Structure P
Amino acid sequence: MKIIRITTDLEMTVHDFPEGTHEEQNHELRELIGNDCRIYEHVMPERLYTNLKMKNRPTKVPGQCVSMLIDEEGLLKPNHANMIGSYLYKFDEHKIPIAGNILFVGEEWTRDGIDFCGIEDETFELLHLELKNMVMAMKATKEAMNL
């Protein structure tokens, strides 16, 4: 199953969810976030669920619930704001941006609780399309404003 990465430069890439132990998966997820991410934060931005209509609770289908992973220390580093993450997190209301690259991952129930996983195929296709449209709109806005 796949996950989605969006950089502060509005570049969107698709990756396979890492395999291996929790430790190996966590290492790879931190590497994908980049900028020496040592601890990632699990974020459930409201607009991911209200505007993009993703599920905000794990179901019996692994990866139907989607959440965002960010660098816990992103605001303390020389990162730029992530326009997509900040919008989904409602920066315009509470003025706290999401800094650095972001990952969209799935969630699943396991016998040990909730774990991260790749995004279920149908959910992935919908989310990928929505995020692609957002990226294109934000790039066009930046270009029009000479940012």
Structure Q
Amino acid sequence: MKIKNKRAKKITLIISCVFLGYVLWLLLCPVEIVAVHENRHFSSVLVNNFPLTTKGKIDWWLQNKEMLKERYDIPKPAYYGDFSVNFWLFGDGYKEEGKYDRRCFDDMKTKVNCIEKNIVFSVSKSENLGVIFVVENGIYRIDKNGKIAKVNID
């Protein structure tokens, strides 16, 4: 009986360590920006290893918005100040349009210019709402005090 318990404990410990290692790898793996596509004041950023949590996504934007401006000149606000930046998972890379409802980029002059529609994060700014963040579990905005708050939609 003791041998079975020791073996079960060892197996549980190994599985736990592998799981913890995987979670740490996901959390520490840097975001990879594969490409940026633009259409006036709308930008699409193709990424790998994007943060998994809402807080992680918003924090990543806040920490990297200057880098995005310097390296990629995004966002590019319209003359009235509005902009939109969508972050898409690059996944298996560019594909032909073929399949229904892929996101294709007209700035690429090739048939292989589409990705699967797997949006993971969106940031936009408008005169009425200010800066808003759209994630899978809701919409957040920066309030007048500079704090991030979830927008209640009724």
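Readers should treat all values here as calculations from the given coordinates under stated rules, not as data from a laboratory. Please read these numbers as outputs of a predicted model, since none were measured by experiment. Cβ atoms are built from the backbone, for glycine too; each structure is taken alone.
Data for the structure
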| item | result |
| --- | --- |
| Winner on distance in nm of label points 7 Å out along Cα→Cβ at positions 14 and 102 once structures P, Q are ranked, highest first | Q |
| Among P, Q, which structure scores highest (criterion: mean count of other Cβ atoms within 10 Å over residues 62-69) | P |
| Which of P, Q yields 0.10 [FRET efficiency 1/(1 + (r/R0)^6) of positions 6 and 134 (r between Cβ atoms, R0 = 35 Å, to 0.05), calculated] | Q |
| For 29 (relative contact order in percent (Cα under 8 Å, 6 or more apart), calculated) the corresponding structure among P, Q | P |
| Origin of the derived value 2, 8, 14, 17, 16, 13, 9, 6, 4, 4, 3, 2, 1, 0, 0 (P(r) over Cα pairs in 5 Å bins from 0, in percent; candidates P, Q) | Q |
